[in-house]
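Participant: Structures given as structure tokens follow.
FYI, it's all coordinate maths here, none of it is from the lab. Please read these numbers as outputs of a predicted model, since none were measured by experiment. Cβ atoms are built from the backbone, for glycine too; each structure is taken alone.
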Structure 1
């Protein structure tokens, strides 16, 4: 199955951006203008375009520039929300997880075992709570219709099996482990790009490096961040999907951001970890620290939940106390404690939570809200990555109703994203597994670039599992406009400074001649 080309009309690149920006300046009123190119914004753009609406998305920076690239890369089934009585959002999460795993993005998702080691530090009461939670997760999986062949049921395992999943767990006192299964993304930023390209294939204009400097329910002033030129556009509906910056576009709402921080390690530090090592946080019945395998031979360790008042930075940073908290918590179950010098990098993201009172951000519901301002501007906030599709559906429904738009029904429950492939078809793709996991059916197209040019068949730097052909494909098809887009979002090389420096020359070279 070589020679497979990319989905027609899905390619995003500098030439298309310039062409569609020019057309936008000369066009009549559009149906839906979406501000924000994170997971929610691209989800709204895809839903609207798939319903036949003339859709334009603008993003001040790059796709997945904000919170959407700083997640845990997990497709949660909503288990933690049951602990606080959130049955509805837990079921919604399980349903949306099933849609991602089995229909829309099977190439970008996989089942991930999560193991809780039963050590003396975990008392009988806590063990009972975890087992009850995992059993409830099985119920959620079944009610969402997810087959056990996709996500196996939870179970208790012997110490030897727990150690096969997590080899660096301490052996002394280990009484086995509890195993449950959840979903994992190959990468969150790659999911955003795939959704954006699918929207483009359905006729949406996806314009990065374009800022909305003013916005109402029917108008916006846009500025090309590359040239400084501005233009005014009219839209029948304007959607504010800017996440933690939403209150800057619509001052009538008030957000209460919280920061989630992760640490980055070489996979060797966890000895071949093949599951999410799940460590209960002392004093909490529903919160855990996770260490899980990630792209490029790494392990991510997270997650904190700290209030983040004050101005919202473009790129949040981990605090010293968060680093200490994560290390101290995971070290309670490890044979050899991890040290600061083992950390290869860190990343932190801000969650756009609605201010709801005096509760801590850890207790605020992750349910989303779709709000309409006095000018008619529609803002969507809250929620989480797993439920992006349902958030988008609710938002487009609100836009259609508010602006009385003529639109078809929502199609995104069964609309495969660019590259989606499963089963036998996936096995027939003649490309390395790591390419198939990143590009699905388009892996062969990336490999064809490498076969046509020997230079593109080489890694972007020694010891890094990214081909120069992947950088070239990101420039021609995935909307990358500069080296940072390649290093920080189309791949995650940039999370480790030494890797970023090693790959930077190849990233710059990818734009030669463009």
Structure 2
């Protein structure tokens, strides 16, 4: 055969080897529960805890999934805002070490790196995989001189169990009571139809079938996330069960949303998602344009998808539809999922939820919020001594350009962010930004309490980079006094004059600076001298 004759046929391989369905984020029924736990950790003020994990093996060999990586992902999603956990990534098994682990070992042996000892570790394993605990098979057929028929149906169920424990790394002991044992059922089924007949001396046969199989991967992710919520919730002594009673954890949630998605056409889906985005502040009722498939609509939808951890496509696919409308679904009195404020008519508006109120400065739109917190050991302090270090964090509800300023008691204002490390000020949605980054070996700056009086930090968030629209004095180098500004209110007025109301979000946090107290050891000799 001449291979060159097949060149045109083979050229289609470049397109044929690509998937036809867009990828989606690996979301489970407990994705919202993990975010709920993140909020609980933030509200409780729990400091950052170092944690690691053993390999979670499956001795049955029937669940080939990366269970340890699922543990890491669950911990990461519970720490986006709170920074509750940081995973210590070090593999002892030489056979499992990669380039990073090998370099770590070399640096450790040469005393050029030090690993911080974790406080906790996760232990566990897939305890059992019982296949075909339920199996139903049915075969039926008919036979005649010229026609034969056959029908078959099979169904079976498999149970997977996962045991997880939390251990104290210092003593390598499993902490009593901090355990989780959960099971999940996955099933598969199939149907088949066979027809055979004869017409004269010729025979004709038809065979049709359909099958489904629920995967072990999503089932294991569900077990891991549920187990991690239970373990860390018990350890932190938080009401973690509040995060497990969300409607999104209902096993039928995804399937029911898919049925509702299939009920409507593209116009219905567009209208429902558009109304949801209006309720969340991504669009305004009075904003013209933004028709379906328009560039403006795709841009807004892409921003929403990025803020919510979805694959950015700019189109209303099922994952976007489900994420936008999930807050308008609840459990009815009969225990079934029901829609709240929306139906299948294309002109029916979704109920508009109240936006999250923003900060205290003027020009703050209700659709975006900034959370400023003091992160010292004693959270939300209102007073510091001169020279004492101050640690803060800022979190925006939507991906934004963030600029932060510090105003001192002596009437000077400096810009903290953007700076040489983050030159644009772009921050992701629901991602805590540390000011300064005390967990980095090179934080870029430190923030000390200055002269006695009232100090504070104000942050301003915008959808676009507005640096060139601000006064020239505000576009200078960071950490240098801004000419003509004596307070954070002056910064707010500058934003208001440059951008106008409703175009930015502002939030401020103030504290009192007190004179530095004399050390107790130095005060003792003076007291003796007086006597």
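Participant: To which of 1, 2 does the computed value 0.80 (FRET efficiency 1/(1 + (r/R0)^6) of positions 198 and 254 (r between Cβ atoms, R0 = 41 Å, to 0.05)) belong?
Facilitator: Numbers: 1: 0.80; 2: 0.30.
Value 0.80 for FRET efficiency 1/(1 + (r/R0)^6) of positions 198 and 254 (r between Cβ atoms, R0 = 41 Å, to 0.05) corresponds to 1 out of 1, 2.
Participant: Given structures 1, 2, which gives the highest value for FRET efficiency 1/(1 + (r/R0)^6) of positions 86 and 230 (r between Cβ atoms, R0 = 25 Å, to 0.05)?
Facilitator: Details: 1: 0.05; 2: 0.75.
Once FRET efficiency 1/(1 + (r/R0)^6) of positions 86 and 230 (r between Cβ atoms, R0 = 25 Å, to 0.05) is worked out for each structure, 2 has the highest.
Participant: Quick check for you: by mean count of other Cβ atoms within 10 Å over residues 14-21, which of 1, 2 is greatest? Mind dumping the intermediate values first?
Facilitator: Working: 1: 16.4; 2: 7.1.
Once mean count of other Cβ atoms within 10 Å over residues 14-21 is worked out for each structure, 1 has the highest.
Participant: Could you tell me which structure in 1, 2 was used to calculate relative contact order in percent (Cα under 8 Å, 6 or more apart) as 23? Could the numbers behind the result be given before it?
Facilitator: On the way: 1: 23; 2: 11.
For relative contact order in percent (Cα under 8 Å, 6 or more apart), the value 23 is produced by structure 1.
Participant: Still on this structure: Out of 1, 2, choose the structure whose coordinates give percent of Cα pairs over 44 Å apart equal to 12 when calculated. Please report the intermediate quantities before stating the final value.
Facilitator: Numbers: 1: 12; 2: 35.
The read-out was computed on structure 1.
Participant: Given 10.1 as the derived value for mean count of other Cβ atoms within 10 Å over residues 134-141, which of the supplied structures 1, 2 does it correspond to? Before the final figure, lay out the partial values.
Facilitator: Working: 1: 19.8; 2: 10.1.
Here the read-out was taken from 2.
Participant: To which of 1, 2 does the computed value 4.3 (distance in nm of label points 7 Å out along Cα→Cβ at positions 174 and 262) belong? Before the final figure, lay out each step's value.
Facilitator: On the way: 1: 2.4; 2: 4.3.
The value was obtained from structure 2.
Participant: Figure out for me which of the structures 1, 2 the number 40 belongs to, where percent of Cα pairs over 19 Å apart, for residues 54-101 alone was derived from the coordinates.
Facilitator: Of the structures listed, the value fits 2.
Participant: On to the next question. Supply the structure label, taken from 1, 2, corresponding to helix-only ellipticity at 222 nm (-39500 (n - 2.57) for each DSSP H run of 4 or more, over all residues; to 500) with the calculated value -7500. All intermediate terms of the calculation are to be shown ahead of the outcome.
Facilitator: Numbers: 1: -9500; 2: -7500.
Source structure: 2.
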